[in-house]
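Quick heads-up: structures coming right below.
What follows draws every value from the coordinates through simple rules; no lab data is involved. All figures in this text were calculated on a predicted structure; none of them were measured in a lab. Cβ atoms are built from the backbone, for glycine too; each structure is taken alone.
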Structure P
Amino acid sequence: MIKRFQAWLKQRETNHKPLHVSKDNVPEHVAIIMDGNGRWAKRRGLPRVAGHHTGMKAVKNVTIAANELGIKVLTMYAFSTENWKRPKDEVEFLMKLPQEFLAIELDELIKENVQVQMMGHREQLPEHTRKPLEEAIERTKHNTGLILNFALNYGGQRELVEGVREIAADVLAGRVQVEQIDEKMISANLLTNHLPNPDLLIRTSGEMRLSNFMLWQLAYSEFWFTDVLWPDFTGEHLKEAVAEYQSRHRRYGGLQ
């Protein structure tokens, strides 16, 4: 019995060893599909919007942790082009969150040298959502630390369609020959043309799908899935994902 207890203690200590994250192989760009807010609220007998509100706090904590780890770009999937199909009151609440988040956290983000960016289709966003984001983008544009990139009213398929249309217009105008179209040209016509492709994709809540997120850019990203619901996701979970990333060997279709 004593030996079994000692073995259990040893295993418990092993499971709680501090994560070792090397500074030499930190993913430059991490993208996160923040999933599970509604389920988090339901399990607590709360309305779905309570999960979204708590999830907003996780955004700040993970952003600070990513900055400390040396990650250069953190893209958060905040609202998809398909999310407009949700109940009207939930959509209205989600559209208020950027304003609330930035009113509370922007000064600290500036202090942490974080640069706020956004990718998505701004023209459909209500003014009370768009203006605080544009103000945050303007106030942080000279910051040189982590880029916090919100994917808001974003859809990967729509992004590709619009990028292809731009290339097609160039072909029709004679500015581009069909033979010149390649991967670089397509990438240059996407919303992420100024950013590196994600090295690591994280999705919370146990779901294992892309949900129309960065379909082109994630071609060779490492995926990391967790059952943790987004409001419970912490900087330690981010470290766990990065540590797992560092244990993998990226071959890009070739051999080492």
Structure Q
Amino acid sequence: MLFEEERKSQLVQYLERNQRASVQELSENFEVSESTIRRDLKELEEAKLLKRTHGGAVALQSAGFEPSILDKEDVLRPEKERIAREAARRIREGDTILLDSGTTTLHLAREIKQFNSIRVITNSMLVLNELKDSRNIEVTLLGGILRPETQAFVGPMTEQSLEMIRVDKAFIATNGIDLKQGITTPNLVEAATKRKMIQIAGEVILLTDHSKIGKVAYAKFADIPDIHHCIIDQGVRTDFVNELKKLEVDVTLASE
């Protein structure tokens, strides 16, 4: 018998594979009552992870869909570069920083080569490749399970390594940020790694472009108050910025 959260996770994955399913089909597949399935579907729809239909549900591709990091690299590239430059201004010589895996954090890796004495912790193969020849930057690569989609090491080994260290600043990427649903990514294991990154950081800085606003991916890794600072491009709505500030999150708009 699956735990409730495991069942919901597998239910969403089942719909992603099959696109649609009836309550009866899901009840038989997961060996629980139809009333339990209906309750699960209601809660998952409220979390924007699927859409209920008469007698069943259909998949929402946006919830679990994850393009590769290389596919995303050129999307809103000027905005991401400006966010990265703004993020670099928050780093000081002597800092120990953590760079999460993402296209914007990859741009940040390119920006920090100017520093002479910083330590970088990362789970990203792409960040490692960007910084491997920088003699004045000490780079630590976190081990674990490599996800081809993000070129990131994740999982229990990664989290165990993170428990051994503390960083001054963590620069975190996201696939979605929503005022009600929080900050999300398409993969449960990657979400767990991101949660651990947040726990070990003195300051948590979210790097996101405006296209992520209002989007909800499959796995939540943080509530909005869990972050200290959000750096975003100027395509963001003013009302969204004001709501972040009400939640005591500092916001910086990356200038052109």
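Thinking of P, Q, which structure, once helix-only ellipticity at 222 nm (-39500 (n - 2.57) for each DSSP H run of 4 or more, over all residues; to 500) is computed, gives back -11000?
Matching structure: Q.
Please compute mean count of other Cβ atoms within 10 Å over residues 143-150 for structures P, Q and give me the label with the greatest value.
Across P, Q, mean count of other Cβ atoms within 10 Å over residues 143-150 peaks for P.
Still on this structure, please answer the following. Comparing structures P, Q by FRET efficiency 1/(1 + (r/R0)^6) of positions 183 and 239 (r between Cβ atoms, R0 = 35 Å, to 0.05), which one has the largest value?
Going through P, Q one by one, FRET efficiency 1/(1 + (r/R0)^6) of positions 183 and 239 (r between Cβ atoms, R0 = 35 Å, to 0.05) peaks for structure Q.
If you don't mind, another one. Suppose you compute volume of the Cα convex hull per residue in Å³ for every structure in P, Q: which one lands on 173?
Checking each candidate, the match is P.
Between structures P, Q, where is relative contact order in percent (Cα under 8 Å, 6 or more apart) highest?
P
Taking FRET efficiency 1/(1 + (r/R0)^6) of positions 55 and 223 (r between Cβ atoms, R0 = 35 Å, to 0.05) as the criterion, which structure among P, Q has the greatest value?
Top value of FRET efficiency 1/(1 + (r/R0)^6) of positions 55 and 223 (r between Cβ atoms, R0 = 35 Å, to 0.05) goes to structure P.
Given that distance in nm of label points 7 Å out along Cα→Cβ at positions 31 and 247, derived from a single structure, equals 3.9, which label among P, Q identifies that structure?
Q
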